[in-house]
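Trainee: Okay, got some structures for you below.
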Structure P
Amino acid sequence: MRKIIYLWLVLVSLIGILVSREVVGGKTAVPLATTPIYKWHPLIIDFVGPFADETDVAPNPFLDYRLQVTFTNSQGQSFVVPGFFAGDGQGQGSGNVWRVIFSPDSAGEWQYTASFRTSSEVAVSLEPGTGIPVSFDGTTGQFSVATPACTDNSFLSWGRLEYVGEHYLKFRDGGYWLKGGSNSPENFLAYAGFDNTEDQGGLNIGFLHHYAPHIADWQPGDPNFVSADSGVDGKGIIGALNYLSTQGVNSLYFLPMNLGGDGQEVYPFVAPENTTYNKTHYDISKLHQWGIVFDHAQRRNIALHFVLAETEPANEHWLDNGGLGVERKLYFRELIARYGHLLAVQWNLSEENDFPVPLLHAFADYIQALDWANHPIVIHTYADDFGHYQLLVGDGRFSSTSIQYSSHLAAGHVEEWRGQSTAAGNPWVINMDENTQALLPTNEPELRKRILYPVYFSGGNIEWYAGYSGDPPDGDLLMENFRTRHQMWNYTRHAREFLEENVPFWEMSPADELLLNEVDNTGQVFAKSGQFYAIYFQDASEGGRLDLSHTPGTFQKQWYDPRTGLFVGSPQIFGGNQLVELGQPPFSAAEDWVMLVKPAVASPAFRGNSGTYLPFVTQSCP
């Protein structure tokens, strides 16, 4: 068996996994009291069960056993959380550890009861009584959850990121979230430092990521691991997350399985060949290493956008020949059991979706039946193609978009699908996740004008696509150095912080009709009627007029420079009930500018209300 080096003391101290290392072996009530257990922080409970190996077939430990643990708080609210076979519990593929990971959402007293059953393919059954109870089935226990003594600017303080029936996701104990993420590389997990990770003949033969430019971004105290196959450690990929976080990048799009697709180097299975055996046996050491990376992303305030399938037919048909059978159900279950405790997760059913709507319904229903945390489910589109969305709008299974789009159509798509989904009674979070005009070091100012501000000021969210594998430097699959797009990370952070700090963006709507006489009719207005108006000009040389002719009150206006993220000049006071001449900015009038119009009377700061955050800094809270 492969041997893996893990820096356990460093890992536990950093990522805050609060674990009872007293594994549970009997059926008596077991208190978990060896370490503090905090609200929202991941809690691991390990059960001593039958000894198995990840390669076993009779029984298959992934398919022929099913661990589910019911967690109940003092108010009677319960969560049924799927568990998984964890080998020896430290990344080795042989052992007797059966694990569940839970993130409690309230302080106080909790109880748990384990269900552990066996029979052929019991793991993928949703029927509680399927199989035969064995081993530690029926084990109960209790534990106390505390609220941390302090709160910090992190996901672990704000809680789970959830769909709340509005156009933005919201943290349970925090505010609304504005996404500014990276769509590249989709093969982020094709990392040479992971065990059993080899290229299988994709577009870039023999290529694996090393993220060498980010090794220097790894910091003492960060987690680390070493691949038993390559000898490469985890510093490159951990350092890459550190860099993205310090730039304010708060979401990452990636495939957990791309066999048959473009890259063909990411797979959670014990081997990559397309056999039933491989597709029902999972690589414990690799998934353990993935978990270290995902937990670090959570600590660095980066949401995880899992894209569960790729558009290439071979990938779509890799599991169950394209259907929902044992193989795909087990794939969904393993991902949810191992990573569903993470607070900011989105399940994307497919890149450039080709699956028919009835199958999308079946996929979503199965995921929702297992995902006790109820993470959002989305579907990615072909460029400017909304055939599936027309059939899904208003369907409560789906809470967000994942749109691929032409640059000049971006703002229109946001406004169209905000309107259609609201009219259908199920307002969608509008995610613009793939720009067909690739983000390159040479066009960052252009895309700031054509995409970034038009999308944000129409009420949408963004992830940036860095281009196909041949686009230099570091196109999508070959992305090794995120600094090659540093200017756009800055621009995106400026735009997000403008909205987060100055306006209640979650209460605002596109209102372009209020702006008159601007250049080329390209201006964008994002407004909370009668109070806040954020106005974007691609060209501010003619200023334009804001129609406040039916809006009483006293307001102030001020220019904001999207290149620097700074306000320029002093606020100017004016009265409502008029067409307001906005004038010109103090310099570079033919460039793009933002004007903020808000009540002249001082209003509360919005950072605390929106729950947004500055680029990551070291936290002192547990």
Structure Q
Amino acid sequence: MTSTPPASPLAGDRVVRRGMAILGRSIREEPRLFAVATLGAAVFAATTVASAVVLGVVTDRAIIPSFDRGEAQDGVLVGAVALLMAVAVVKSVGLVVRRVGASLMQTSLQATYRRRVTRQYLRLPLSWHHQHSTGELLSNAHSDIEAVFYPIAPLPFSLGVIVMLVIAAVVLVVTDPVLACVGFVIFPALAALNVAFTRRMQPKAMRAQQLRGEVSGVAHESIDGALVVKTLGREQAETERFQEVSERLRDEMVAVTRVRALFDPLMDALPNVGVLLVLFVGAYRVRSGAVDAGDVVRVSYLFTLLAIPIRGIGWVLADLPRSVVGWDRVSRVLDAEGALPYGDVESAPTELPAHVEVDAVSFAYDDTDVLHDITFHASEGRTIAVVGPTGSGKSTAASLLVRLADPGSGQVRLDGDDLRTLRRGDVAANAAVVFQESFLFDDTVRGNLTLGSDVSDADVEAAARLAQAHDFIQALPDGYDTVVGERGTTLSGGQRQRIALARALVRRPRLLVLDDATSSVDPSVESAILHGLRDAELPSTVVVVAYRQATIALADEVVFVMSGRVVDRGTHAELLERQPAYARLVTAYDDIAVVIEGQEPAESDREPAA
């Protein structure tokens, strides 16, 4: 994976503007929750300042008179406590409303965009997915979306801080213009410190978010390729590769922490400096009779209350770079083109095998042509074998039959209807494909066969018997209820293939596509499977990508493909007679068996996979 270039520190102002635009978009998507959270923040802000005012009043009318008289009046104390409690209750309500509203807004936006990204993943063709690593896609759907909406939670708080500062400025001026001057010096100083903090933090936070995606990609790639890593002894190399990108992330996070370590103490110190200045100036003002002691208490307490809220603005600004980077990464998914459009044609409900036509189809991956104007058809209930050398386009043709991608030109038709005109879900309801690489979920055998569908035990067992899987499933510790592990690691390659085949058969597809789906089983088991498919009362037309002569011979017709073109069509015997290239290809396996003196190829599913 290529490393991400470092973020430019010169882009700070642009990042802030883009970050504000993302916040505006978020507000438009959840206006009600934002209004509730902001209202709670405004109530909290007003009552925060009010608490300082009330404390000043209590100091002047209850605390100082009690010291002067040497005793406290019960009624005055009860009134003071009631007043302070009332302000505290309203302040707490505002706090709860703000936090709940902001949290709901944040989680709602994250859930909305995760659904959008996931739906986009489902819409985009496999050709797009092949260009992006699984780790990157996971990062887009998780950490990037979290980063986008991270500033949303403190945003209502920050807006409440602005309200708080306005009210506090009014209170300061009304209390004493001289003491207000102290506030008018401290508040701009805090604002300037916030701006400086944001400018220093932006490039580092952006770089850290980009590196999180890299770490996720490398980690997933290494774990996904664990078998290759172990068999080729690449553990140390993969460890070093992961260590390298992790250390880059660590260094960037340390740099972020250093910036915080520099600015956080200053942010904490400035309000305390303001309190000291208020006490210093206020003592002279009280002595001269210009203000009361309660006024000084009010102003100094106000400074202590404003210390953390003012930092809330910095929290939002500091998280904007991460939000912008996350948005860019998520937008690349949401704005990606190439989604498979669906039509409104409904396939006719029937139990009969499908009629499939491939008409003048061409297909290319990026700029690489794979298929060139290929044409063939599979009549109802017939078995067609697609044969060709490696790289001839057989698997691509198989994927087009079940619409994992659309052809660049030409049509693939099911019962006369272009697959692109069918409604969403119709192709999957009529067709099933089994690939050479069989994926199993970390579930029971039964769960992997049904995938949550309402299928009877009798149908499950019948499909397993047809796939020659029933006997070895019964021999497992818990039979059909045995958990097979992630990707079916407790099973051999041949066993996984047979379960995947049974998973397709249990749905009784009208079109069954087998892309080298029996390559990991020995010829006798493969022959039993194919004869079973041929003799079973399945409503299926079968298209099989094969290379073994015994398998090919069972097909009603063979389509011989070379370099992405249909070279010839006919029965196996006909092609053997008139196509030397075909004869060399399909007899190569038998020639190898003769060379090794008749040794039968080992069945890969006799021993569990490592």
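Every number in this text was worked out from the coordinates using simple rules, so none of it is lab data. These numbers come from a predicted model, not from an experiment. Cβ atoms are built from the backbone, for glycine too; each structure is taken alone.
Trainee: Computing distance in nm of label points 7 Å out along Cα→Cβ at positions 186 and 330 gives 3.8 for which of P, Q?
Mentor: Numbers: P: 2.6; Q: 3.8.
Label of the source structure: Q.
Trainee: Suppose helix-only ellipticity at 222 nm (-39500 (n - 2.57) for each DSSP H run of 4 or more, over all residues; to 500) works out to -20500; of P, Q, which structure was it derived from? Before the final figure, lay out the partial values.
Mentor: Numbers: P: -5500; Q: -20500.
Going label by label, the one that fits is Q.
Trainee: Rank structures P, Q by FRET efficiency 1/(1 + (r/R0)^6) of positions 282 and 402 (r between Cβ atoms, R0 = 25 Å, to 0.05) and report only the one at the top, that is, the highest.
Mentor: P
Trainee: Starting from the value 21.2: which structure in P, Q was mean count of other Cβ atoms within 10 Å over residues 138-145 calculated from?
Mentor: Q
Trainee: Comparing mean count of other Cβ atoms within 10 Å over residues 82-89 across P, Q, which is largest?
Mentor: Values: P: 22.8; Q: 13.5.
The maximum falls on structure P.
Trainee: Computing distance in nm of label points 7 Å out along Cα→Cβ at positions 386 and 546 gives 2.8 for which of P, Q? Before the final figure, lay out the partial values.
Mentor: Values: P: 2.8; Q: 1.5.
Going through each structure in turn, the value belongs to P.
Trainee: Also, I was wondering about something else. Out of P, Q, which has the highest value for mean projected area of the Cα convex hull in nm²?
Mentor: Working: P: 26.5; Q: 38.1.
Of structures P, Q, the maximum of mean projected area of the Cα convex hull in nm² occurs in Q.
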